[in-house]
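Since every read-out is calculated from the coordinates, none of them should be taken as a lab result. Because the structure is predicted, anything quoted here is derived from the model rather than measured. Cβ atoms are built from the backbone, for glycine too; each structure is taken alone.
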Structure P
Amino acid sequence: MSIKIALDAGHGLNTAGKQTPDGIKEWSLNDKVCDKIQELLCGYDLEIIRLDNDEGRVDESLQNRFAKYIKSGVKLIVSIHHNALKSDWSSATGVEVYTDKNPTAEDAKLAEIIYNKMVAYTGLRGRGIKQSDFYIINQDRIPAVLCEGGFMDGENDYKIITSEAGQKAYAKSVSEGIAEFLGLNKVADKQKNEIDVIYQVWDSVQKRWLPNVKNDEDYAGVFGHSVCGAFANLTSGNIIYAVHYKGGKWLPEVRNRSDYAGIYGKSIDGLMMKTDTEKTLKYRIHLKKAKKWLPWVTGYNKKDSENGYAGILGQEIDAIQIKVV
């Protein structure tokens, strides 16, 4: 059974004051790091629960976030943040990790592991492991830490925390820290010949990303709800994919979870996928109106309607399914 953990991208897009001096919202930075943490942890047997709103439109209350992870029975919680000194540019710099004011031995252990990696990987000054009564981590039942990954108003830190490399360094610190704390081994290390595909879709009715699905254990989507976007990655190797939206065109291809394929509000009617591994990637789609699955395909060619992509242009997709064989 998968181990459950919780990740939290602090705040929301509309939270007052939580932004860089030039207007980049803190939630956007936190969310990018959380997404990268999830990607780095996909090779482990984990179920990751996100506590924040998928699109940052709502700043989920601390009470709701707290209740969600307590009720879910997670083994740990990490809340991702970025610091600020004032509303204008400053010389503030460095990373911090917080526990609550009465940390358990497990809190302290998790904080130390992640903190040391943050200092090493980001190259930013270490400001220490600190204690505070932040609501989101203020309990003694579950190991919990809150990370501050650099100053949004720091002229030095800004260059790092807004860069792809800096965000990956922050994410690597946390993902490796979680794996070390839990004593995890990658599934791919145990079963070197097995590769899993992890994927999810954007639901046009619920207006959110649905939970991740692994292989063909289930399908991604809700019958009757159009799919507007897709995210996917492999536990080993790369997956490349592109979608066609109804009444429009094929959009640029996406590699792993570097971005999502699709446009919010525009229904997908075609999907093509490929991998650079020696394994074969098979995928299929479910037609919303016809209420049926089309045959599995393996190709990657938008000019080949038989095996080059999954779908019938002009007919909306409401579910997808992928497997590696």
Structure Q
Amino acid sequence: MKNKIEHGKRHFIGVDLGGTKIASVLVNEDNLPLANVQMPTCPEEGQDAVMERIIASISELASKLPGGIDDVEAIGIGSPGPLDKELGMVVDAPNLKWKDVPVTSTIHVATGLPVYLENDANVAALAENRMGVGRGTKNMVYITVSTGIGSGLILDGRLYSGTTGGAGELGHVTVVPDGPMCGCGNRGCLESLASGTAIAKRAREAATRTAGSGILSAAGGKIDNIDAVLVSSCAEAGDPTATAILRNAFEYLGIVVANIVNLLNVEMVVIGGGVSQIGGMLFDTVRRVVDLRAFPFMAKDAKIVPAALGVDAGMLGAACYAMEKQSGED
């Protein structure tokens, strides 16, 4: 991630704020990354300490430019939400232990630069659309399947945030009305059925029964060792219970993707996140369910593909978001 710094180019910094790490990148106006830095979030140290790390990462990247911070035009922050984008505030981020934290004003005071705040899944969607596998598509949905499930919508070539900035919460679309309890307080959300957390929960429940003995054995006899990665390994080794758990989860994901295809007639669905690394079974299952449940004339034109940018999508998208906001494109 080291392209040559060219004089006369506009520069932007993107920050991906996560519960475990802060990943930041410096890009130029051509969306070329010039440098990046990563540091631990350490939310247990309090919001002021986290903000200091964010500002330190921005300063470190700006120091790579001949004019320092004066050569940076704007900063984008991708954060878990809910957010109040008008006030530039993180309203509630449980992984950070944050409530009503004024992110943009704090960073603006420290740097003197315009600062733009957006949901982390939304900026990842923007990155995949502008720089990744979705480049050139006008209507695209990005879904990240990891500990939870998040998503972002690109409609008619623009990031769609909805009336109050909350659009794209596909993880909390109800799939099974009386299904398992979700962390949001609802029952039967996609996140409670198909996330890495949900997969691990189903496998731990199975491990208490005879059918799950293979999974328990692979976990060294310790139920707490069972996670989605281990379930995937067991499925690859031919364990029928692990295979059934994954297939069931991916069928629920496929149902939601089919609904997206019918609702938005998108040309591409990009799936990223840790669970997407399972690969073939996920994409084959989702494709099969979409072909079964979506209108054929829309399903045939909807590509379902793995994300290309991996863990870099958040910080790259945050920088891209700052660039587009500053240019008046959003």
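Can you tell which of P, Q yields 15.1, 49 when Rg and Dmax of the Cα atoms in Å, for residues 214-309 alone is derived from it?
Considering all the candidates, the number was obtained from Q.
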Calculated from one of P, Q, mean count of other Cβ atoms within 10 Å over residues 70-77 reads 16.2, and the structure in question is P
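Taking distance in nm of label points 7 Å out along Cα→Cβ at positions 150 and 198 for each of P, Q, which is largest?
P
Ranked by distance in nm of label points 7 Å out along Cα→Cβ at positions 238 and 254, which of P, Q sits at the highest value?
Comparing P, Q, the top value of distance in nm of label points 7 Å out along Cα→Cβ at positions 238 and 254 belongs to Q.
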Candidates P, Q; helix-only ellipticity at 222 nm (-39500 (n - 2.57) for each DSSP H run of 4 or more, over all residues; to 500) computed = -7000; producing structure is P
Calculated from one of P, Q, relative contact order in percent (Cα under 8 Å, 6 or more apart) reads 19, and the structure in question is Q
Output -0.41, -0.78 (log10 I(q)/I(0) by the Debye sum over Cα atoms at q = 0.09, 0.13 Å⁻¹, for residues 94-269 alone, calculated) maps, among P, Q, to structure Q
